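FYI, it's all coordinate maths here, none of it is from the lab. All of these numbers come straight from a predicted model, not from anything done at the bench. Cβ atoms are built from the backbone, for glycine too; each structure is taken alone.
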Structure 1
Amino acid sequence: MRSGAKVAVIGGVFTVVAGGVGYGAYNLWNGITGGTTPTTTSAAAPRKAGSGPVTAEEVERTAKDFLAAWAKGDEAAAGELTNNAGTATPAVAGFRDEAHVSKAVITPGQPVGPKVPFTVDATVTYEGQSKRLTYASQLTVVRGVTSGKPLVDWEPSVIHPKLTGESALRTGEAPNPPVKAVDRDGVELTPEKYPSLKPILDQLREKYGSEAGGKPGIETWIESPGEDGADQTLLTLTKGEPGKLRTTLDADVQAAAEQAVKRYGESSVVAIKPSTGEIRAVANNRQDDWNAAFLGVQAPGSTMKIVTAAMLLEKGLVSADRPAECPKNVMYQGRTFHNLDHFDLPAGSTFKESFKRSCNTAFIKLIDDVGDDTALGKEARDVFGIGLNWQTGVVTKDGSVPAESGGVAAAQYIGQGTIQMNVLNVASITATAKNGSFKQPVIVPRDLDDREIATAARPLEASAAQQLREMMRATATSGTAAEAMSGVGGDKGAKTGSAEVGGQADSNSWFAGFADDLAAAAVVQSGGHGGDAAGPLVASVLKAR
């Protein structure tokens with residue numbers, strides 16, 4: 001305990017006042033042990049060494065002592081009760097000194113095995129302003145590897161559930177002024193109305209806040225170093241003056257996207273204007289704030305056949321109305337590929353029929369005729385702009401079609417194997433197919449910062465583009481996407497996809513579609529067939545255009 005600190009036990013509340021700063025832990029002992037008489041034994045009392053899994057008694061005692069030390073602001077004692085004192089000690093100190101917490105009431109919940117949930121009711125005070133910050137977190141008690149003592153398994157999330165890695169909790173003048181982000185028509189975009197936009201709005205503030213002309217306020221935030229992370233505001237003590245920031249989003253389409261992803265957990269959707277590359281909407285339904293639609297990477301399934309078909313059309317190996325063999329199974333360099341439910345198509349069926357029915361074998365059979373296992377990656381890069389380091393205005397992850405050979409290269413033809421895409425990438429592929437040439441997606445206008453925009457090496461050949469759109473239209477009206485797209489009007493086209501993932505009982509559901517000058521793509525994890533889960537999400541967004 002700090003020198004000069006006074007300890008008092010009043011009415012079951014343990015309170016320490018040190019240098020005018022008070023910390024408390026309400027019912028700390030009662031909440032864990034069920035006892036009625038608190039003890040003033042030092043939180044740094046020696047731990048007894050043991051072996052095997054930690055016992056319930058050890059979990060309760062260790063959690064109690066750690067939370068008491070933290071609540072008192074005794075970072076040294078708290079750190080010694082973890083398995084990483086070198087990191088935990090300054091983190092606990094930072095809760096007081098960097099986050100400027102002047103009071104904390106930490107209330108433990110009922111332990112579940114080695115885990116102990118707890119709530120924190122903190123008071124943040126800075127330059128005469130005070131506000132409450134409340135949240136829940138948990139800790140886990142483990143046995144020390146070398147000491148054998150029960151210790152808190154240290155993770156930054158113990159201090160706050162949003163703390164990870166090198167991030168830190170800070171209070172002070174905000175590093176960037178707030179922004180009032182608006183859509184293309186001037187409608188304000190707030191995280192309260194459009195929850196999926198929260199991580200994007202955080203990034204926009206961090207990147208463009210100073211340029212938008214606002215003034216910073218006093219805030220508590222999670223400081224996230226590195227290019228991929230943006231600071232997250234947790235509490236506003238005094239509001240700053242926001243600057244106005246124009247985006248390419250469309251409030252109506254965004255609202256439709258937010259509503260669409262509510263149907264399935266772990267789902268994402270993106271909408272793009274093909275003629276310009278302007279992003280009209282992005283939404284995710286996840287338990288965290290991660291923007292999987294822009295940052296995720298996974299196999300896109302048969303939506304990749306848009307790119308494969310474009311390559312085969314440009315090479316003259318197929319045409320929409322020429323016959324293309326679609327057997328039940330096909331083997332390529334020792335690897336067997338088959339169609340869903342092992343279906344086949346009658347002799348003489350066209351390539352358009354294979355595309356709209358999503359016949360895997362029709363695509364795999366042509367890989368020998370291509371004569372270049374890297375051709376698909378070249379098509380993806382040179383025509384569809386995949387892997388060109390997009391500068392959208394926020395952090396995004398580029399798609400990837402690695403150079404492969406043999407059976408792995410064949411799997412890429414149908415969107416499996418080592419291909420990595422996210423919903424933004426697939427929406428852009430769909431937009432390129434509709435437009436005939438690649439327009440790099442953007443979420444803020446380029447003239448805001450004169451950033452360099454990626455350009456593809458060449459447009460899709462006119463004949464190939466026309467046939468590709470014809471096949472996508474057939475898929476949307478009489479193929480695997482017909483049911484999902486039935487209520488979408490205008491000039492429409494689509495492609496379904498199902499991506500098999502090791503360890504999952506059901507494949508990931510993918511869907512890509514366009515209607516007039518709007519293209520969209522969606523994925524639903526473990527959603528099964530593309531038309532069943534992801535399809536209705538895309539259709540809902542396209543209807544909002």
Structure 2
Amino acid sequence: MDFTQVTYKRPNSATYLAAIAAGAHELAAAKDADAAVAVASRITDLINDTESMGMIAQIRHTIDTRDAFYAAEDEFWNDFGPQADEAQTAYLKAVLDSPFKEALGTLYPKPYFLKAKNLLQTNKPEVIALQQKANALASAYTNLIASAQVDFNGQTYTLAQLGPLRDDADRAVRKGANEAYWGFFAAHEAEFDKLYDDMVHTRTAIAQKLGFKDFSEMSYVFMDRFDYDEEMVATYRHEVQTKVVPLVLKQRAKQAKRLGLDHLAYYDLGVQFKSGNATPEGTAEELVAAAQQMYHEMSPEAGDFFDHMISDHLLDLLAKPGKASGGYAEYIPAIRSPFIFANFNGTSGDVDVLTHEAGHAFQTYLAKWIRPGDCVFPTFEAAEIFSMSMEFIAYPWMSHFFGKQTAKYKYAHLQAALEFLPYGILVDLYQHQVYTHPDWTPAERKAEWRRLEKLYNPDKDYAENPDLERGIYWMRQGHIFESPFYYIDYTIAQVVAYQFWKRFNVDHDPKAWTDYETMAKAGGSQTLLELLATGHLRSPFAPGALDELLAAIQQALDAVDDASL
């Protein structure tokens with residue numbers, strides 16, 4: 001169905017909550033497997049349809065946060081979402097207690113039952129009001145970021161539109177653009193501090209009311225981290241700090257030499273080459289057309305997928321005033337289709353959207369056979385495997401987007417993925433620190449960010465920006481506000497994606513695409529480690545899992561005459 005023609009209708013709260021309650025009662029009273037499956041099928045469709053309305057409202061609100069109608073709907077869903085989640089707990093309990101669970105397994109995959117157990121721990125009536133408050137605070141952050149109108153060199157920009165200028169080949173331009181960008185955060189620092197302070201205390205109250213020590217401990221439950229624990233993550237963090245950070249510093253030294261600089265200031269880090277970074281060649285429409293050709297050449301299924309995204313207007317890609325920042329891919333169960341949201345700004349990131357977010361969307365397109373909408377995507381860290389891997393799978397087609405700049409793009413992209421690992425760890429560890437010290441002042445939080453930044457991102461020199469030196473960088477990381485603890489997932493996926501990079505681009509493994517598609521189709525029917533087994537991939541938590549990959553990455557980067565790029 002054409003997304004522009006999809007009708008949005010706010011659900012009747014009372015009717016929905018009563019229907020879910022009735023479904024829970026009917027499932028508990030079911031006399032046989034057929035009756036149980038019939039109830040579950042009906043309730044699954046109801047949940048899918050209702051949650052789809054929430055997704056449509058959220059998509060249209062983020063496309064234009066100034067739209068009064070969808071701004072009001074966003075407020076409605078902030079309030080109604082926790083009520084709906086809590087109402088579903090009675091139904092989930094009936095599912096878990098049903099004597100016909102084996103029959104229900106024909107509708108619900110294994111992770112559904114695992115998620116249900118977790119949801120019963122995190123959705124209770126006593127925290128609804130607090131969850132509503134947390135949602136409202138997250139929306140306030142989104143709206144604050146979207147409201148940015150930054151003056152620079154006689155023009156006004158959104159934060160996303162400043163992106164190309166922040167990485168301009170002219171050092172004076174990029175310094176000024178970065179000062180303007182960070183000036184917005186410094187000017188609104190008190191607002192960001194107040195929002196986050198309220199968030200931390202609200203989420204801490206939620207966790208403690210639910211019986212957890214703190215929100216950090218609770219994160220392993222609400223993030224559905226089924227296959228690994230805090231001890232495994234601590235070991236993984238140590239591996240990144242001791243093995244990846246030194247490699248990043250080596251690359252930074254090469255970068256400074258390429259740029260003709262004695263050392264890199266914070267505003268230099270995003271610029272890889274003295275002649276400027278690789279930029280896409282063509283208009284947004286031409287980039288989309290190139291992506292369409294690429295996906296057709298990858299596989300018939302990939303081609304059909306991207307045709308569908310274009311013909312049914314399931315892409316909103318251009319940055320514009322009032323639009324929320326960032327990018328995402330969503331799956332809308334009611335129309336069995338993904339949707340991609342982005343902010344094109346003329347940088348290589350535009351192409352990354354057409355691979356990263358399209359990787360997410362392609363995975364859901366293949367896994368739409370799964371009935372429960374929240375099981376089409378796998379768990380968060382597993383979902384990111386498909387997006388990050390697609391960035392590497394697409395390497396042979398990059399000349400369609402970058403022409404003669406293709407070698408520059410590939411080199412910078414491979415290095416950027418490496419740089420991301422310690423940053424992703426930093427974002428996650430910072431949140432654990434904040435939520436295990438919920439009474440820290442805003443100044444103490446910023447000091448902790450800067451302390452951790454020196455451990456994981458020692459390449460960042462803020463000598464020319466006292467605001468960043470005080471530790472305000474994290475304020476631009478929307479996940480910290482809107483999706484707490486959703487960040488280490490990217491790093492776990494990055495390590496797996498590097499395995500696909502090696503299989504596709506170094507080993508030229510003929511089975512790599514089959515494994516990727518097979519994993520994508522499995523989607524949320526398998527846990528993280530099960531998906532890795534399906535794709536013949538190694539766990540990032542296995543001892544020495546990084547060693548072979550880092551050696552291959554370093555060899556690939558060292559093989560390039562980067563001074564000539």
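Tell me which structure, out of 1, 2, gives -20500 once helix-only ellipticity at 222 nm (-39500 (n - 2.57) for each DSSP H run of 4 or more, over all residues; to 500) is calculated.
Details: 1: -8000; 2: -20500.
The value was obtained from structure 2.
Calculating FRET efficiency 1/(1 + (r/R0)^6) of positions 240 and 528 (r between Cβ atoms, R0 = 30 Å, to 0.05) for structures 1, 2 picks out 2 as the one with the greatest value. One of 1, 2 was used to compute mean count of other Cβ atoms within 10 Å over residues 152-159, and the answer was 20.2. Which one was it? Computing mean count of other Cβ atoms within 10 Å over residues 152-159 on every structure in 1, 2 gives 20.2 only for 1.
Here percent of Cα pairs over 33 Å apart was calculated and came to 51; which of the structures 1, 2 was it taken from?
Numbers: 1: 51; 2: 42.
That value comes from structure 1.
In this comparison of 1, 2, the computed figure 11 for relative contact order in percent (Cα under 8 Å, 6 or more apart) is attributed to 1.
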